[in-house]
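Coordinate-derived values only; no laboratory data. Keep in mind the model is a prediction, meaning the values are calculated, not measured. Cβ atoms are built from the backbone, for glycine too; each structure is taken alone.
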Structure 1
Amino acid sequence: MKAIVVDKDYGSVKPKELDVVEKAYAQAGITLDRMHLTTEDEIIASCADAQILLGTGNPPITARVIESLPSLKFVQRFGVGVNSIDLDAAADHGVVVLFLPGFCAKELADLAFAMIMGLIRNTAYYDREIRAGKWPKCEYLLPPDIRNMTLGLFGFGAAGSNLCKIVHGGFGCRVLACDPYAGNAVKEAHPEVEFTDFDTLLTQSDIISLHAALTSETHHLFNKDAFRKMKNTAMIINTSRGPLIDQKDLAWALENGEILYAGLDTVEIEPIDPADPLLKMDNVILSPHSGSYGEGAKKTQIEMVCALIPDAVTKGIVPTRCIANRKVMESVRDYQFT
C-alpha cells in the first residue's frame, strides 16, 4: 500500500517524527511519501495511486478529492479536528477517516488556563512594557480574583473537563457547561458542573473557554449577538477552532467594551493577518495554534499514528473511538471495529 503525507510543512509534526511513522508503516508493508499540497487540484494530481492520505494539519480532503481518488481507503489526521475533511463523502466512498481523540486534552486545558491567568494578571502586558523600557507598576487592568469568577465551558469533552479540574479543583470556581452532546453519565460524573443552555452560559460566565468542534452549527456562533449578551468584564478563550468566533466581531466587541479580554490559540485564517486589530490590543493574548504542543501529547500522537493504520492493515482491527466518520462502519466489512 502507498501512503502520502499531504502537508509535510504545516509545522505541527517534525521530519524526525515522520521518520518514526515511516518506519512503522514500512513494517506493515506501507510506503510513505511526503509532499506539501495545499489545494484540491494538487492533491488529486499527486495522490492518484495512494490508498492512504495523512494530514498533519487541515488539508482540503473534500468530496471532489475523495471522488477523484478511487484507490483511497484511509485518511489519517494527526490531530482532533476533521473540519477540512468531508466525512459524509468519505463514508459514501468507503474511506475510513481516523483522528486522535483526546491525545492533547491536558495540554489544551493547560494552555487555556495559562491564558486565563496571563490575562487576569496582565503578564503579557507587563512583559512587553518592561522590555520597552517602562516600569508600569500596579498599572493597567485591575486583576479580578479568579476564586470569585464563573468559568463557562462551551463543550465538555476531554479538554473542557480537564480545565474544569484545574479551575474548580484549584480555586473552587463555579463552573457552567453548555454541551448538547453530554449525556447523563457525564453529567452524573461531574456534579460540580452546572450544565446549562447557551444564553445562560453567555450571560452568567466571567470566563468562556471554547472546547467544541467546528461544524455548520458552531461556525461563527460567537458573534456580535453573543458578545452583546456577555458581561462587559468577560473573557473569551479559544483553544479549539478559530472560526467558532467571528474574528471581526471579536475585535468590535473588545474595541467597544462589550467584553474585556481574549486569549486565542486559533484564529480564522492562520497565520493571522499582520493588519488584524487584535495584534495591537494589550488585553489579548495570542498563540500560534500550538495548544497540542507538549511532551506527553507528542508521544501519544506519534504512537497512535504509528499504530492505527498499520494495525488495520496487518491485523484488520480499527478502534471505533478513532473513527471520525462512523457511518462508514455500515458499509466497510474488511475490518473489525473494536
Structure 2
Amino acid sequence: MRVFAPIAFATGLAAASLISLQAKAETFITIGTGGQTGVYYVVGQSICKLVNRGQADHSIKCTAPSTGGSVANINAIKEGSMDMGVAQSDWQAYAYTGAPEFESGKFEDLRAVFSVHGEPFTVVARADSGIETFDDLKGKRVNIGNPGSGQRGTMEVIMNALGWSKDDFSLASELKSAEQSAALGDNKVDAIVFTVGHPNGSIQEATTTTEAKLIPVEGAEIDGLVDANSYYAKATIPGGMYKGSDADTNTFGVKATFVSSASVDEETIYQVVKAVFDNFDRFKGLHPAFANLSEEDMIADGLTAPLHPGAERYYKERGWL
C-alpha cells in the first residue's frame, strides 16, 4: 500500500494574500486475483470498481492485476507487495495455521475480510480421452495447474490422498488457467482441472471448442477430505450448464475468500468493505457466480483466519456481529 502525503503549495503577489492549497492524501492499494478468464479476476476487478467509484470520499485508488492465484496472492500479501487478495478457503487455513501444504511458513498476520462464491473442484476431459472418472486420469495428459494457483494446490491435496505423484500421468503440464482450455482444444492435454466458480468462461470455451465433458470427483478419499476439513464441502455442478454435460456433476469444493494482512491499516480495509456492502446489489450483478451471495454467509463461511479489524468495525456498525 502506497500513501502519497499531502502536497502544500502556494502562489502569491506582493499585494495579495498567500494562498495555500492542499491536496488530499492518496492511498494506492493492489488486490491479487487470478487468471483473466477466471472468477478471481472478476472479484478483484469488481471490488476495485466499487472502491474507485468512491475516490472523492476516501482517496483510495485500487488496481487488481492478474496473478498466479491463491498461493501467489497470499505470499504477495505476506511479503508486502500486495495489500489484499483472493484465495481459496483451504489455502487461507493452511497459511494461517502453518500447515505443511503452505510451504512459505506460518502467516500469523493473515486476516480474513469476507468470503465470496463457492468454488467446486472441476475436471474437464476430452470426449475422446476415455476418461469417465477421476481415477481414469492416471496415465493421461493432465494439466494440473501452475505452481502458486489454488487449483494446483487442491489437485496436489487429492493426489496425496490417492497416493499419486506427477509420474502417474503421461504428462503433467503446468499451464495457467487462461491457457489450459486452448491446450485441451488443441489436443495437447486430455484433461484440465479448475477450482472455480460457475459458470466459468474458460470452461465454456473448453466445452464449446471441442467435444468435452465434466468428470465427477468423488469416492472414499474425497469423502475423507470433506469429513476431515471444515473448509471443504460436497458440491454439485448443475447439468446443462456446459455443453456435453447434461447431468449434474458431483464433486467437492471450497469458498473463494478475500484476505489481507494485519499490517494493512484499519481505515483502508473498512473503506473497501464498505464499498462492497454499501453497493451489494451492484456487486452481485457483476458476475453470475455472485448472484446468490448473502451478507450473512460472506462474513462467516470459509473464514479461518481472524477478521481484520477494519472489516470487523464495518460489520459491527451494520449490526451483523
Structure 3
Amino acid sequence: MVPGIIKIFAGRTGRVFASKMCDYLGAKLGDSETIRFSEGNIFVKVNESIRDKDVYIVQPIGREPNDEFVELLFWIDAFKRASANSVTAIIPYFSYAKGDKKDEPRVSIRARVCAECIELAGADRILTMDLHSAQVQGFFKKPVDHLYASSILCEYARRIGIVDEDLVVVSPDAGFAKRARQFANELGCPVAIGDKTRSDHDEKAKVLEIIGDVKGKNCLVVDDFTISGGTLVDLALGLKDKGAKRIFAFLSHIVLGEAGVKKIEESPIELLVSTDTVQCPAVKGSGKIKIVSAAPMFAEAVRIIHDREPMSKMFTESASRRMFDMSFASQLSIKDIR
C-alpha cells in the first residue's frame, strides 16, 4: 500500500506534544475527543473517517499513569474498530517501564503486563524514548522503535558552552553508567559514577559514594528521569563535598511536582535540562529548569516509519542538528548560565 496522509491523533495529555509534531510535519492534528466522567470513566471518540489509514496516537504515560494507560488502550481499540490499516502507539514517556524485573518476591513485572495489554488492544507498532531499561523492548512482540534524547541534549550542552576540558559526565548509579558513557563519548569527556542504594519504594535513594575524579571539575549529571528530585540533589551535594565546581543535570524525562521543583531550586544544581515528553506544569517559571522539545525527533521518526524508510536515518549527526534547529534553538538562553 502506498503511504497516504499522516494521521496523528492525541490522547488527553498528549495534545500539546502531538501539536508540536504536527507543526514539524506540516500536518493537521486528527479530530478526536476524550471525556472523563465524574466517577472516573474515560470515553474516547474519533470524529473523522480513518478507514484503511495508518494512524498514530500520541499518549505519554507519565503523571497520571493509570488513566493515561487505560485511555491509550481505548484509543487503540477505537482505531481498530474504525477499520484503521495500522495503529502506531507513540508513548513519549512510558513510566511503567520502571517495572522491568522481578527483583523481590510476589511482585508484578508491570512493564510486561502493560506491553501485553497494548498489543492485545491492537497496536501494530510502538514508538517511545529512553525506556528505563532497553530489555523492555523484548516484552513486546510487535516492532518497537526506541529513540534516545542524548543527541539533542548533547547538542544543547555544546551550544550553551558548557563542554570543555573541565567537564565530567556523572551517572547517578551503575545502572545508567553505559548510557552515561555514550554521553561522554559524544561530548569527549570522562565519566564518574555514583554508588546509589534504595532500601524501599518511597522514591528516596541514597548516594553512598562517587567513583571517579570530580575535584575541581564541572559535572554534568545524566539520567533517564526524575520524579522527586531527591537523587539528583543528593548526588549534587555529594559532588560538592568531593570538590566539584559547577553542576548541571540533563534528563530524558521530567515528572516533578512543586515540591520537587523547590528541591531543585534550593540545590547546588545550576541548570536542569529535560525534554517535554511529559506535561510538567510545576516547572513553569523555574529559573533553573529548561525544557527542550523532543517532538521534532518523534515527528521525524513518524515520517520515516510512514514512508517505509530505514530508521537509521534518525541517528545521523546532520539529522540531529536539523531537529535541534527546527525545535528549540530560539529557546537557548546562554546568559542564564554564564
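Tell me which structure, out of 1, 2, 3, gives -0.75, -1.25, -1.61 once log10 I(q)/I(0) by the Debye sum over Cα atoms at q = 0.22, 0.28, 0.33 Å⁻¹, for residues 243-290 alone is calculated. Write down the numbers at each step before the final one.
Working: 1: -0.75, -1.25, -1.61; 2: -0.95, -1.10, -1.16; 3: -0.74, -1.14, -1.45.
Label of the originating structure: 1.
Consider the structures 1, 2, 3: one of them gives 38, 22, 18 for semi-axes √(5λ) of the Cα gyration tensor in Å as calculated from the coordinates. Say which. Walk me through the intermediate numbers first.
Working: 1: 38, 22, 18; 2: 41, 20, 18; 3: 35, 22, 18.
The read-out was computed on structure 1.
For which of the structures 1, 2, 3 does the calculation of relative contact order in percent (Cα under 8 Å, 6 or more apart) return 18? Before the final figure, lay out the partial values.
On the way: 1: 18; 2: 22; 3: 13.
Clearly, the read-out refers to 1.
Out of 1, 2, 3, choose the structure whose coordinates give distance in nm of label points 7 Å out along Cα→Cβ at positions 51 and 275 equal to 0.5 when calculated. All intermediate terms of the calculation are to be shown ahead of the outcome.
Numbers: 1: 4.9; 2: 0.5; 3: 3.7.
Comparing all candidates, it corresponds to 2.
When FRET efficiency 1/(1 + (r/R0)^6) of positions 35 and 147 (r between Cβ atoms, R0 = 25 Å, to 0.05) is calculated for each of the structures 1, 2, 3, which structure yields the highest value? Don't skip to the answer; put the middle values down first.
Details: 1: 0.00; 2: 1.00; 3: 0.20.
The structure with the largest value is 2.
By the measure distance in nm of label points 7 Å out along Cα→Cβ at positions 99 and 139, tell me the structure among 1, 2, 3 with the highest figure. Could the numbers behind the result be given before it?
Values: 1: 4.5; 2: 3.2; 3: 0.8.
Going through 1, 2, 3 one by one, distance in nm of label points 7 Å out along Cα→Cβ at positions 99 and 139 peaks for structure 1.
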